[in-house]
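Next up, some structures in structure tokens.
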Structure I
Amino acid sequence: MDDGCDVTGVDGEFSVEIAAPPDLVWDLLADLSLTPVINRETLRTVWLTPSTGWTVGSVFRATNRIGEREWSVDCHVTVADRPGELGWTVLDPQNPSSTWWYRLEPGIVSGTQVTHGFRHGPNLSGLRRAVEAEPARSAEIVAGRVAMLTANMEYTLGRVAELATGESIGPSGQSA
């Protein structure tokens, strides 16, 4: 971060191998009705554009919550390459507050290697507001949010693995 407040480019990823075929994993990740089940922050998601599923240019609204704070954002599908990748931006695709993705590849052992990731910026976001409000604590705030998002990505992929295989996935992507 250049000035202690610019969170543009802050990113993170989490990967896990799921013992299920890529088509099944992709379908579970693409099912917006499952998002509140597999994501700790999301309360609900709904398509805003007529859509038969994930297509580039489609828009969905996600309503999220952390503690008592609740907010809704419009998300724009930027990648819909079944069974390889799903991607979306939060807010304007040309000026997103964040970009999110799932990348699916053949697994090292079997099944599907899934990477879930995000990158902040350049638009306004809750993280940007937090570091601008307390610039002296910017490093701590950013590290805390990245840790939270990484834990949430791990949780999400664990829930997808459970849905795909019936097998519980523990911390760090290991079978429990």
Structure II
Amino acid sequence: MKKNKLLYAGAFDPITNGHLDVILRGSRLSDNLTVGVLRNFSKNSLFTAEERMELIRRSTAGIGNLEIDSFDGLLADYVKQKGFNIVIRGLRVSMDFEYEMQMAQMNAVLYDESVETVFLMTNPAHSFISSSIVKEVFSLGGNVKGLVPEAVLEAMREKFGDRTKK
């Protein structure tokens, strides 16, 4: 039986509890799961790629079969370079499905036939959480406790102060 090499890739700026749910569930599908942090130099990220990788490490410390890596450029090139045969994508809402389906189909053209995209539906408790919403709510003084791992909340407070309204 072929040994699967799984990748869960994204910006993770910052990692949310929804991402953690997909990571945990993805880690159960194989002996090894790589979390690939996209370095997108054209995007103005809240955290650097190195900071995001460290936050993922701290947030996933109890999951033993993870590797955390970073990449830039096309996902398909990274997948080929590292020899992944399964790419995991998380789906929250129907809009995600349309976008992710389009991306998966484009990547299928760029991959060879040995790579599959597997969609994992989010836990309904996390379906409304996105990194963008977390950043916006935090920047406006809202409390994001429970939406992100404690390590992320601490890092956001360290970087920008405690903005929650008392």
Structure III
Amino acid sequence: MTSNARYLVLLRGVNVGGKNKVPMSELRSLVESLGHTDVVTLIQSGNIVFNASKAVTPRSLEAAIKKQFKLDVAVIVLTTAQLKKIIAANPFKREDTATLHFGFMVKKPDAAAVKKLDGERFLPDAFAFRGPVLYVHLRNGLGRSKLLPYLDRQLEIPTTVRNWNTVNKLVELG
């Protein structure tokens, strides 16, 4: 990542079901204490947008979060340009955006592991990978789908999921 950039950061598994509580005001203060500016959070699921004068890495943020909140959480770091490309690469362009979700993975899944996945059993839900991003079309909604837990178990790659509206709002904030 380049310096003097606007970063979009996604935390995995915070403020979900009353677990891993991270107050957004405290998260903003933490990010500011690291020297970052114009810090904004979006909803309670761990979305942070900020400017940085030096490169930002997932590891540096993970370490700061662990020290401050005593939590081991995966962190995904993107720029606005990267997130725009991810949106443009959406393979489900003809589907209702209310049913689209993005899974941001800490690394690209192994091609052999992806080939072994049995998506047919989860129809009408569907998924596709583009690098370390999982695109998911969940016709009956996120809460009813068994697809994401299956993919999580099979791939064993920390992944944080955001819906279409949240991802687009992050781009606007970027």
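The numbers here are math on the coordinates, done by the rules we state, and not lab data. Here the structure is a predicted model, which is why all the values come from computation and not from measurement. Cβ atoms are built from the backbone, for glycine too; each structure is taken alone.
Structure notes:
- Taking mean count of other Cβ atoms within 10 Å over residues 117-124 as the measure, the highest value among I, II, III is held by I.
- Origin of the derived value 10.9, 34 (Rg and Dmax of the Cα atoms in Å, for residues 29-76 alone; candidates I, II, III): I
- Among I, II, III, which structure scores highest (criterion: Kirkwood radius over Cα pairs in Å, for residues 61-108 alone): III
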